[in-house]
Structure 1
Amino acid sequence: MNKTTGGELAAVLKAETGALHSLTERSGAMADLLRGRLSLHDYCVMLRNLQPIYAVLEAGLDEHAEDARLWRPELRRLHALEQDLDQLHAGDWRSELIVAPTAGLYVTRLTALIHKEPLLLLAHAYVRYLGDLSGGQMLSGLIRRQYGLDCQAGTAFYAFGEPSHVDALKRDFRDGLDALTLMPTQRAAFVEEAREAFRLHQRLFEELRA
C-alpha cells in the first residue's frame, strides 16, 4: 500500500513555502503596497493581473474540486475582485489596464493543470485563498486607509464575513488539505506546485513594479 493520507499536509505546505512566501511579500508592487508607496492606479493594475488568474483557477476548481472544505461559495473571489476594479478604476479596466506577461504564463500553467493534473490546482488554491483569508484581512484595512475608502467600498476582494467565519474557512480549508489521500510522489508534486505559485507571484509583482 503506497498511498498515504495528507495528514499534516497543511503544516508541511506552510513550512516548505514559508521562505518563498516571505520573499514574495517583499517583492515589487506588493512590497510597495505594504509600505504605502503604491498608487491607486498601480493597485488597480495589480488587481487587473490577478483577475485572469482567478478566472481560470475558479473555472478549474468548479470542474474538478469535490471537497466542500477546499472549494465552497464563500471562497470565490473573482466577482468581488471585478467589483473592486469597477469601483476603483474610472475607465474600462479590461481594456485600459495592462496584463503583464507573467500573468499570461500563470494562466497558461493553470489551464494545463486543468487538463492534465487537476489535483495540483489545489496547491494554487492554497496559496491564493489562505493568503486572502490571512494577510488579505490586514491588507483590507491598509488599502482603505491608504486610498481613503469608505467602509468596504473597493475592498470586497478581502471580505469573507465576520472574523469567526474567516477563521472557520481557514480551519476547514486546512482540514480539507489534511484529508487528501496522496501518493508520496503526488504529495511532493503538490508541495512543489505551491512553491511554484509563490515564485510566479514574486515574478509578477516584480514585473508590475517595472
Structure 2
Amino acid sequence: MCASYVLGGIPSGYLIARSVKGIDIRQHGSGNPGAANVYRIVGKWAGWATFLMDSLKGFIPVMLAKHYYPDNIWIPVICGSLAIFGHMWTIFLKFKGGKGVATSAGVFGALLPFPVLLGAVAFVISVALSGHISVGSITAAAVVPVASFAMKEYPPAFSVLVAVVCAIIIYKHIPNIKRLLKNQELAFKDGSAPEDKK
C-alpha cells in the first residue's frame, strides 16, 4: 500500500518539464506541476504525456489491488486514496503536489468507469464553453460523485471515496475560482502568469 503513495507521488509534470525545457514548472504559469500547466508552458505533447502518466499513477495500483484482492473492496479504495494523496502531497516535492485531477481520473476510471465517462464529457463541454481547464475540472469533480451515488451497482465505499476526493479537488481549486471571479484565470492556451500562485 505504501507503494501506491510513492507511485502517486512521482512528479510527472515536474520531471517532464525538467527534461524537455530544463525548467522548474512550479516557477511558471499557474505554478502548479499538473498536466494543464505543463500543456500551457512546455507544449501540447508534454501536457498530454503528463496527464497520461498522472492517470496511470492512479489506475495501476487500483487495478493491481482488484486483481490480487478481488473479494476485498477496501484494498483498492485504500490504494487509490494513497495514490491520489501521494500526488497531491508528494514526498518528492516537499509535500506540495498537483490538484489531483488526472490521478483521480485514473483511480475512478478503475473503480467507476461510467461516472468517470460522464465526468469526462462534462469536462470537455465545460472547457469548450469557458476556455478554462479549471472550470472543466471543477465541473467534472461535481458530476462524478453525483453520478456514482445515482448508479446503485457500485459499492457505497467507492462512491464515498469519490465524494471525499472530489470535495478536496474543488477545495484545491479555490484559488482558481477566485481568479475566475476576477477574470484573471489562465485560459486554456495562455502561458502568462496569474497574479495569485497560492
From the coordinates of one of 1, 2, relative contact order in percent (Cα under 8 Å, 6 or more apart) came out at 22; that one is structure 2
For distance in nm of label points 7 Å out along Cα→Cβ at positions 84 and 148, find whichever of 1, 2 sits highest and give me its label.
1
1, 2: which one has mean count of other Cβ atoms within 10 Å over residues 44-51, as calculated, at 18.6?
2
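Tell me which of 1, 2 gives 3.8 when you compute mean projected area of the Cα convex hull in nm², for residues 68-115 alone.
Details: 1: 4.8; 2: 3.8.
Computing mean projected area of the Cα convex hull in nm², for residues 68-115 alone on every structure in 1, 2 gives 3.8 only for 2.
Quick note: the coordinates plus some simple rules give every number you see, no bench work behind them. Here the structure is a predicted model, which is why all the values come from computation and not from measurement. Cβ atoms are built from the backbone, for glycine too; each structure is taken alone.
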